[in-house]
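A.B. asks: Listed next: structures, encoded as structure tokens.
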Structure P
Amino acid sequence: MKKLHSVSLIGDLCVGCTTCSKGCPTQAIRVRGGKATIYDIRCIDCAQCIRICPYHAKIAVTDTLEERLAAASGKVKVAIVSPAIFSQFENSATRIDVMKCVRQMGFDYVFDESIGYSGYVSAARQMLLEKQSAAEKMSEDEKSEIFPMISTTCPVVVRLIQMKYRALISHLVTLDSPMELTAQYAIDYLCQKLQIKKSLIYICYISPCPARVTSVINPLWKKKSLISTCVGTHDVYPQLRSLLNKIDHHDSLTHEEERAIRISEPEGLQCAAIGGESTGMMIDNYLSVDGIENVIDILEEIDRENIKKIAYVEATCCFGGCIGGPLTVMNRFAAQAKLREHVHDFYMEKQLFPQLIVHEEDIIPQVWELPLPENHAMRLSENIGEAMTKYEQIDEILSTLPQLDCGACGAPSCAAMAEDIVQGRASIDNCIIRQKRMKKE
């Protein structure tokens with residue numbers, strides 16, 4: 001899959017209804033010539049358009065498992081499973097059962113991404129303590145530049161800050177994602193265990209959302225992802241469910257299964273739902289927020305320095321956290337209840353399979369390889385003088401538009417339409433209401 005984003009448009013299904021354009025939180029979609037167009041530079045892969053399109057014309061493009069595994073012939077095939085997938089089955093399937101079935105789909109080894117979450121939260125907690133200690137000698141203005149710390153486990157939130165709230169980049173936790181931390185652990189573990197080179201390991205991530213897929217094909221703070229390919233949870237769900245219905249649910253593993261499966265402690269597992277990460281931080285002054293519009297509201301407040309005494313913000317694009325991702329299947333409320341069951345079952349897993357558990361101290365935290373670049377998609381021009389001139393032009397054009405934000409022109413609002421005109425992406429004649437009023441006059 002060679003493209004900038006996972007979120008894509010099926011042109012034949014699009015009827016130009018403007019629902020996606022008006023619902024996009026970054027105004028990345030326009031409707032021109034009766035079809036929607038996604039501006040890649042503004043897209044943050046929040047998948048809001050996928051959720052709200054009444055004609056299912058927006059999809060998340062992921063790889064096909066069978067094709068990718070066939071292409072990895074001769075390599076050690078590794079699956080990294082998002083903890084969200086464990087909550088997708090309403091039957092009595094345990095976390096171990098799900099991982100056994102994932103292995104049966106053609107993998108040699110299966111690692112629970114909760115391993116990386118445990119390492120991430122542990123390292124973020126230490127980072128917070130160090131910054132709080134350093135803050136004792138800082139002025140209030142200096143503190144406001146780093147607090148509250150903002151989690152980077154949700155790639156949508158990071159891309160949103162990168163583009164729209166650049167002043168908050170200094171607030172971000174500069175740790176590699178749980179997905180990449182798990183991949184690094186898997187590589188280190190297998191290279192040592194099997195005495196093979198890293199190049200012989202092929203890693204497939206089973207993702208609950210398109211933003212994670214985009215993080216692989218277009219990483220933000222590293223040159224290249226450790227993940228080889230991504231498939232959606234919804235794509236593997238039917239096969240997994242079929243395998244789970246056939247599996248013997250007994251409290252034992254074969255020698256090969258013991259060798260091939262690795263899981264985390266419950267602190268990492270609970271991070272699949274909103275609030276789990278904050279709980280793992282072991283502090284009281286945290287804030288957890290889910291849903292892209294709610295996240296935007298909170299980022300606005302932080303940007304205005306209206307949120308005081310909060311040390312850590314856990315923000316996730318999807319309602320409920322990753323268990324509510326657009327590529328998941330189960331209702332998020334039922335999924336959250338199921339996840340709690342799995343967290344509770346850990347203590348049974350610990351007694352039965354202690355050799356499978358990877359502890360947080362076994363994870364080596366990785367900081368960002370590259371600084372997070374700014375995304376200037378919201379800028380009118382790199383030249384300040386030219387940008388100010390364009391702002392004035394936008395205000396002038398906006399004053400001539402009907403201010404109805406009807407979307408009939410294909411832009412989400414009259415202000416967005418005025419910007420498109422100034423930037424040469426649209427004509428004022430696209431405003432149907434204005435054209436009708438002029439005819440009447």
Structure Q
Amino acid sequence: MHLIHYIKNVTIFIVKNIIFYFSILNFLFANIFTDSAKPIDINRSSYRTSINSNTRTITIESIESFQEDIIEGAMIISSSEFEPIINARFTYNDGSKTKWYVCKSVNEPYTLRWYSGISKLELLDVIKVEFEFNISINSEIEIDNIGLFQKMHEKLDSFSSDSLQYSSKYFTEKPVIISRDEWGANPPQSGYSTMPYYNKITLHHAAGFSAETIEEGIAQMQAIQVFHQDVRGWSDIGYHFVIDKAGNIYQGRPETVIGAHTGGSNTGNIGTCVLGCYHPPASDNYFCYDEVTPLTYDSVIKLFAWVSENYSIGGNLLKGHRDYYDFDYTSCPGNNLWSLLPEMRLDIESYKNFGPTPDEYKLYQNFPNPFNNKTEIRFDVIKQENLEIAIYDILGRKIKSISNQNYSPGKDYRVFWDGKNSLNKVVSSGIYLCSIRSKNFKKAVRMVFLK
């Protein structure tokens with residue numbers, strides 16, 4: 001019986017290790033990683049395993065390729081039904097090693113994915129990192145990614161009085177934002193540094209942490225905050241705003257303080273993260289094929305339009321996280337988001353200038369009506385195109401073209417008619433038609449002019 005039990009355990013041990021080994025191979029072809037760490041490769045020949053009673057210990061190492069002056073720590077993403085027990089240690093360029101550090105872990109809600117790491121170390125001359133898993137012999141675990149924690153300042157990066165761009169006025173309406181109290185945020189662990197000026201806006205994706213409802217969004221916000229505070233070692237959630245797939249906007253840390261979302265460029269930079277993963281292809285066990293929903297896109301435009309106007313940051317300054325670095329460092333916000341940035345920049349400026357895009361073309365009744373001096377004509381445009389607004393008499397003869405130009409999408413455009421024809425002569429009293437016409441739309445309203 002003891003022999004049978006031993007053979008069974010050995011068989012399970014071999015199968016589990018084969019599964020684990022192929023999960024590492026699968027990782028090597030993945031190019032997805034949370035935007036809070038720099039991805040690094042695993043040294044396949046470093047894989048070691050041992051068994052003791054009902055526990056097995058698995059050790060993997062990164063390749064020796066660190067080129068960073070200071071390492072704050074490292075992390076590993078794994079998939080398991082149970083919280084993994086993971087230790088990490090680092091090797092210096094002289095071959096000596098640090099002690100084993102116990103990693104902290106946080107689960108991505110609604111998945112088997114675990115984010116585990118150690119931070120706040122500030123190590124010099126490190127060339128590789130090693131992770132040690134202690135798991136039950138009957139447990140399965142897969143490795144998704146490993147990465148380095150580089151130095152991330154939550155304090156002032158640099159300051160120049162010439163960069164001050166404060167603004168106390170704004171006309172774009174602030175969108176509805178779920179407050180920190182509403183999503184159950186923990187307080188910051190070490191306070192904030194006040195933003196001295198505003199000159200950048202940045203878009204991220206969460207590389208996971210997907211949410212389609214407020215309830216799911218709250219769970220993901222809480223998990224991201226725990227990850228950023230306990231695993232990454234930051235004072236608070238790194239982003240200023242987060243948007244889910246239903247278009248709900250959540251307040252991260254206050255936008256008036258320096259964030260922790262774009263290393264070396266946090267000062268003056270208001271960062272927003274979209275929940276989900278937007279950079280296909282990914283590994284077989286890491287879904288990253290999300291497309292931006294219309295509700296998410298709409299909220300991104302509304303939020304950045306308000307931020308842009310309230311803090312005097314041009315919408316054309318919007319960047320993706322990857323735009324600050326070499327693409328090898330991060331793919332964030334993922335190709336499916338990053339490819340939309342040029343369109344977003346235009347839509348942000350359009351929203352600031354003309355308001356939200358209407359659902360349909362509209363020509364409103366002129367006011368006042370009847371009139372004897374000047375009347376106002378209002379209309380909405382749903383897409384960029386050329387429109388002509390013209391006045392006709394009751395027999396259909398054109399009296400005057402008031403406007404004939406290209407219009408961007410927007411609400412509440414206004415033109416005026418003073419009762420004069422194209423020869424600048426006052427027309428006779430009577431009924432006239434105001435017509436708006438494009439390739440896709442035409443409509444007219446009746447107006448009464450009284451001398």
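A.B. asks: If you work out percent of Cα pairs over 44 Å apart for P, Q, which one comes out largest?
C.D. replies: Numbers: P: 17; Q: 31.
Across P, Q, percent of Cα pairs over 44 Å apart peaks for Q.
A.B. asks: Looking at structures P, Q, which one was percent of Cα pairs over 16 Å apart, for residues 227-322 alone calculated from, given that it came out as 73?
C.D. replies: The value was obtained from structure P.
A.B. asks: Given a value of -5500 for helix-only ellipticity at 222 nm (-39500 (n - 2.57) for each DSSP H run of 4 or more, over all residues; to 500), point me to the structure among P, Q it was derived from. Display every interim value, and only then the final one.
C.D. replies: Numbers: P: -12500; Q: -5500.
Working through the options, I get structure Q.
A.B. asks: One of P, Q was used to compute semi-axes √(5λ) of the Cα gyration tensor in Å, for residues 291-378 alone, and the answer was 32, 21, 15. Which one was it? Kindly include the intermediate steps, with their values, before the conclusion.
C.D. replies: Values: P: 32, 21, 15; Q: 38, 14, 9.
For semi-axes √(5λ) of the Cα gyration tensor in Å, for residues 291-378 alone, the value 32, 21, 15 is produced by structure P.
A.B. asks: Still on this structure, I have one more. The value 13 for relative contact order in percent (Cα under 8 Å, 6 or more apart) was derived from one model only; which of P, Q is it?
C.D. replies: It must be structure Q, since only it matches.
A.B. asks: Thinking of P, Q, which structure, once FRET efficiency 1/(1 + (r/R0)^6) of positions 203 and 307 (r between Cβ atoms, R0 = 30 Å, to 0.05) is computed, gives back 0.20?
C.D. replies: P
Since every read-out is calculated from the coordinates, none of them should be taken as a lab result. None of the values given here were measured: they were computed from a predicted structure. Cβ atoms are built from the backbone, for glycine too; each structure is taken alone.
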